[in-house]
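What follows draws every value from the coordinates through simple rules; no lab data is involved. Since the structure is predicted, the reported quantities are computational estimates derived from the model, not experimental observations. Cβ atoms are built from the backbone, for glycine too; each structure is taken alone.
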Structure P
Amino acid sequence: MNAEPIPLQIRRIIFEKFNDVDAKFTNDEIFQMMQESGKIDPAWKIDDAEPFFEEICRSGMARNIAQNFTTIWLKLFSPVREIHCSSCNLDVHLGESEEQKCPNPDCLAVL
């Protein structure tokens with residue numbers, strides 16, 4: 001398993017695979033990519049990741065456009081860009097419309 005925090009994994013996948021304000025994507029798609037990468041606990045279920053997807057919506061990165069049981073369809077508010085955080089020394093991904101602070105839960109520095 002990778003030590004990259006879950007919120008940063010989700011944001012990186014969104015940046016790399018779904019960085020289009022017209023695209024729709026689901027939490028299931030992202031979760032599957034995380035599982036396939038081996039970067040999360042194999043015992044995790046989609047419900048375990050729900051708080052992280054809720055935070056993506058609260059932060060202003062994406063909005064929930066539909067939901068069906070555990071599947072959440074999302075759409076970006078604005079393009080996502082990669083920024084290097086000099087406080088935690090990681091590349092992080094933020095939507096242009098989000099507050100510009102590091103999304104690393106161990107850092108949260110203003111960028």
Structure Q
Amino acid sequence: MATTSEEIKRSLMHKILIGQYPLGSTLPSCRELAAELGINRNTASKIYRELAREGLVRTVPGHGVVVISQRGSVSPVPGVRERLLAAAREARLMGMERSAFLEAAQSVADELFGRT
């Protein structure tokens with residue numbers, strides 16, 4: 001089951017991806033988001049950091065959190081990036097080289113989605 005912060009992040013991602021928050025628009029401040037949704041300001045800040053890591057927003061001093069992408073490398077399926085990151089970390093811990101990991105990932109993608 002998704003946590004409240006995951007649900008809020010998913011909702012904000014969806015709003016950005018469908019254009020409800022268009023490119024260049026400013027999201028509510030952490031304080032406003034927290035008050036609106038009844039969450040802690042630290043939780044709101046964490047959500048915005050995760051959206052920034054996904055490449056959707058950037059914090060601009062004096063302007064707040066600004067939408068910088070509506071698609072790009074962002075996966076519309078929540079959690080996919082995190083699972084890929086976990087798999088990459090595990091492979092690295094097992095001593096796998098970057099090129100071998102990329103080759104394995106490409107092989108899986110080709111198998112599931114077909115060759116491009």
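Computing distance in nm of label points 7 Å out along Cα→Cβ at positions 26 and 58 for each of P, Q, which one ends up highest?
On the way: P: 2.5; Q: 1.6.
Result for distance in nm of label points 7 Å out along Cα→Cβ at positions 26 and 58 over P, Q: largest is P.
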Legend entry - Comparison of P, Q - label where distance in nm of label points 7 Å out along Cα→Cβ at positions 18 and 98 is highest: Q
Inset, instruction - Kindly point out which one of P, Q the value 23 was derived from, the read-out being relative contact order in percent (Cα under 8 Å, 6 or more apart). - result: Q
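Starting from the value -18000: which structure in P, Q was helix-only ellipticity at 222 nm (-39500 (n - 2.57) for each DSSP H run of 4 or more, over all residues; to 500) calculated from? Write out the running numbers ahead of the final one.
Numbers: P: -10000; Q: -18000.
It must be structure Q, since only it matches.
To which of P, Q does the computed value 16.8, 48 (Rg and Dmax of the Cα atoms in Å) belong?
Working: P: 13.2, 39; Q: 16.8, 48.
Value 16.8, 48 for Rg and Dmax of the Cα atoms in Å corresponds to Q out of P, Q.
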